[in-house]
Structures are given as C-alpha cells and as structure tokens.
Structure 1
Amino acid sequence: MIKVFIVDGHEIIREGLKHILLDEMDIEVVGEAKDGKELLQKVKFVDSDIIIMDLNLHGKSGDDVIKDLKRKKIKSKVLVLTINPEQRYALKSFKAGAAGFINKSAAINDLVAAIHAIYEKGRYLSPEFAEQLAFDSLSNRSEKQQLTYDELKFAIMLNEGHDIKDIATDLGLDSANAVVLRRKIFKKLNINSYLDLVHYFQN
C-alpha cells in the first residue's frame, strides 16, 4: 500500500485529491495539511511514502518546505502538484529535493502514474520535462560537456541521491558499466565528486 500525505492550501483541492485516490486500491491517504508549518508538525508522526505538495503555500514556499523536510531527514518523497508551469518551476523543485513534478491540469492517470513511479523508482520525470532537460544540456554546454540522454538521466539521479546500483537497474546496466558511465559523465563535466555534481546542477 502506497501511503500518501496531501499538502495544499485549499480544502477543496485536498478533498478532491482524496476522492480521486480513494478509487486506487493500492494508494491510501494517511494525512493532510494546509501549509508547510502544519506538515512539519504532523509528518514526523505519520508513516507516509509520498507527500503530494503544492508550491504555492501560505508562509514558506513549497520548495523551501522540501528543503526543510530534507534537513529534518524525513524520508517521504515529495511529488509537487501545482498550477505553476513545469518548464519554469520544475528544475528548481528538483534541486530543492523533489522526486517528481506534475501540473494540476494533468490527467488523473498521469498523477497516479507519477505516484507509482516515485514509489517504485524513487522519482518521476514527465517525458516533456526529460526532453527539455536533455535539450537544455545539449544546447547550453560546451561540446566537451554535452551529455547524451542516458548520461543526463544518470546524472540527474545521482544528483537526487540515488544509489548507483539502483540507477544501473533503472537504466538496464550492470554495475561495471554503470561505474564506467559515471566516470565518463564526471570527465565530460570536468568534475571529481558528487559534491561537484550538486554544484554543477545549481549553476
């Protein structure tokens, strides 16, 4: 059973999400909050796998709340569900520590798919956003730094803190090839460590 906690400033949205997810046999809503402050008060007492969170919250923004969750070592993954356009806001949310990003205009099936992807693989990238990341990387970096789609996906997962064995499984690689690919990525980006990779994504 996938345990979900909902964070949104509008009660009608929270109730709508609960109603939608009620139809999913393997998803259970275990809590809700109207803002980051209430979430941080409740989440340590609730066993949740995924926190569905809006970015537009009273007080701290969703991205700042995600950072607070990381600092407090809350293990629940965050799926951002917001009206904000993915093209402008998703990368910032991923850098803050989000595991997925989806727009409120998306279909119900897309939301459910994102929940399952995060629960099973640890993250969710929409095809459109993954394509945007690949395009931006190939367009904005020097020829030496240009990453292939698989290399970019590998680098993103490393930046999110995934274990190299899990990344290898996700990309269909054996451990030895995964290590080689990591070395190739580091060489292309002229970096030497995971910390360098984090700094790279922040630039």
Structure 2
Amino acid sequence: MSKHVNEVYQLRINLKDVKRPVWRVIQVPSTFSFWDLNCAIQDAMGWSNTALHEFIMKDEDDTIYIIALPDDDLVYEALNPRQELLADHLPQPGNRFEYMYDFDSAWEHDVIIEKTIKAEEGMTFPVCLDGEGACPPESVGGAWEYDHALELIGNPTHEEYDDAVSSLGRDDFDPADFKAVDVEFDDPEEIWKKRF
C-alpha cells in the first residue's frame, strides 16, 4: 500500500434493471483514478472491459457531469477518467453515482458509497468483499434480454431455447454463480496498454 493512501472508499455496485440481484462490494483507495475504478468494477462484476463506459456524477448544486474516455462517439464533453481522482469527486458516504458500461447494451450500475475507512499498513487494494449473482454474459445484449434468456434456459422445449443458450454461452449457465474470493484484479495500466 502506498504511504500517501489514507482513505479508502467502500462501494456497493448494483447492476440495475435485472430481476435476479447482481451486486458487488469493493474497497478502493481515494488515490485511484476513475480509470482505476472502472477497471476494478469490471473485474469485480465480471465484465470484459472492451466497451466504452462513463461515470455520471452530480456536483453540490446537483448539476450532472460525466467522466468518460474521450471518444468520437460521445456527443457531450466529459472529464478524462485517467486524469480525475476519486478523492476529488466522490461525495460523502450514503450518496451515490451511476456507472454505465457498453452504450449499446446499456449495462447501468448504481454505485453507493457505503463508508470510508482509514487505510492501515499492509492493506492492499482493490479488494472485493462481497457480492451476489453471476455477471450476465456480454453477448446476451442487455438487461431485458438477460432476464428473458434466464426464463428460457429452464425450458428446453421452448422454440427460443437454443437462442437463449447461445446468448448465455452455455446451457448450464448459473445466475447465482459468484464468490468474492474468486475475484482477481488486473493492473489498470496493463489494461490501458492492451486496449490503447
């Protein structure tokens, strides 16, 4: 742990609009950039980090602003996540902000700041403390399509069963399959080098 890290955010990330709960609780240092947080969310949730993302924030006056990678597809101005630190933007515990992954599938997440804690020597970050529910396969398309595929996967005689299996990636997909101890976090700088 870096000596200048003195505050840690505990965040609960809830995947929105799905019937079966999918959520994670992670801890990240206040010195993380929003790119680092994106990578931590991706790893904790189980996403592939291959699509665009954005953080939707509010300032003290409830004015909405966006933190997102610069891209020609964006039709609004955004702050660069590699240049913005969590400590400069995150509100107090109990408040929340939004995280969107993959603008086509629109995987929306509600991020709640559960608490802040003082960092102690020997702590390592990020860490996933808890969670529930398997991450939907990105090939499924979106929240509605995921719920629909889960309904069909239990009915092999349904005419759309094969399509559901294809979108979920396998016929034994288990929507409850998640263990926090299995989460491994990749180095955000290595991810950046591979993607860009």
Structure 3
Amino acid sequence: MKCFENFTGSLRVIFSGNLLLLFCSLFYLIWWAVSFRPHSFGGLIGVLCLLVALIAGVIAIILMTAGIVSLSFISKGLPVRFILIGGAVLYVLLFFVTTIVFHRIVTLELMVIDIWAILELSAVAVLFGTGRFGAGRAAVLVALVGIATVVGLICYVLYYRLDGMSSYWDGMVPLIIDLFVMAVFSGVLASS
C-alpha cells in the first residue's frame, strides 16, 4: 500500500505490534463475551480465544518494545524511561488505592491496563520525538490513551460491585474503548 512505502523497520514493528494488541483485545473481548455471560459456559471457544489473546499479546509487547527501543535512540522527545518510571509508580499507587480505598481484589487486569497505557504512550512519544507524529496527532492519541485508561480503571473498580449483566457489560467497556484507540493509533500511524 502507498501509505506504508516510507515505513522503516522500526515503524513496521510498532505498527505490527499495535495491530497484534488490537487482535489481542478483540479475542479477549470474544472470550469475555462467551465465557462471562451470565448462565453460559464459554467452553472450547472461550479457551481458544483466550489462548489467541495471550499469544497475540505477548508477541505484541515484544514487537512494540523492540520498535520503541529502536526509535528511542534517535527520538528527540520525552525519553521513554520517564514513561516507564511513571507507569511503574502509577501501578504501585493504583495497587494501593484500589485495594485500600476501594477494597478491590487485585487481578491481572490492573497490570494489563498499566502495561497497555505504557506501551501506547511510549510509542506516541518516540513517534513524536522522531517527527513521525506532529503535536496535534500526538496530543489526540495521548488524550485517547488517557481517557481509555481512566475508563478502564473505573470499570476495574466497579466490576465486583456490580451483579449479573451489569458486571458482564462493565468488563467489556474497556476492551471496546481500547480497540477503538488502537484502531485510531494504527490509522494515524499508517497515514502519517
């Protein structure tokens, strides 16, 4: 395609990693939809979807990390290490706030929310720092990641306070929003 002609290897890796994260979220959403619907059992479809989500997610993290690290050497923007440190501090803070203040059982989703935000923000930072994204595109993507992260955290806190169909839908909202953000990110990267 014409829009990918000027992609370097690092850009292809970040783009591919983001697409794999999108597929990871899609299959995680399907798993959630078939496995957590009240009075249903996901069975083999649920297990296969979860397996695909896990594999796609791990490969996506590896690819995005490789692309981000590669571009971080030439990026003139915010150093990625600040995003990593901020993400680690945020995770510890959220761990304590969700458990002590909101009495929420800690589950893997809290780490997933944090890692997703760190990856997306790091990618935006290096793409802005290398001139691939202008200030406007970078600001929109940072805002979308921020909104998705806040919505994900609100749903995370509310999940065990809701019953039946309410908790079922609550679990899907962050995945749908993340899918949208990653689709926008992919479109912006492909067209930049």
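Every number here is computed from the coordinates shown, using simple stated rules; none is lab data. No experiment lies behind these values; they were computed from the predicted model shown. Cβ atoms are built from the backbone, for glycine too; each structure is taken alone.
-16500 is what came out when helix-only ellipticity at 222 nm (-39500 (n - 2.57) for each DSSP H run of 4 or more, over all residues; to 500) was calculated for one structure; which of 1, 2, 3 is it?
Details: 1: -16500; 2: -6000; 3: -27500.
Derived from the structure labelled 1.
Figure out for me which of the structures 1, 2, 3 the number 5.0 belongs to, where distance in nm of label points 7 Å out along Cα→Cβ at positions 8 and 176 was derived from the coordinates.
Working: 1: 5.0; 2: 3.0; 3: 3.9.
Value 5.0 for distance in nm of label points 7 Å out along Cα→Cβ at positions 8 and 176 corresponds to 1 out of 1, 2, 3.
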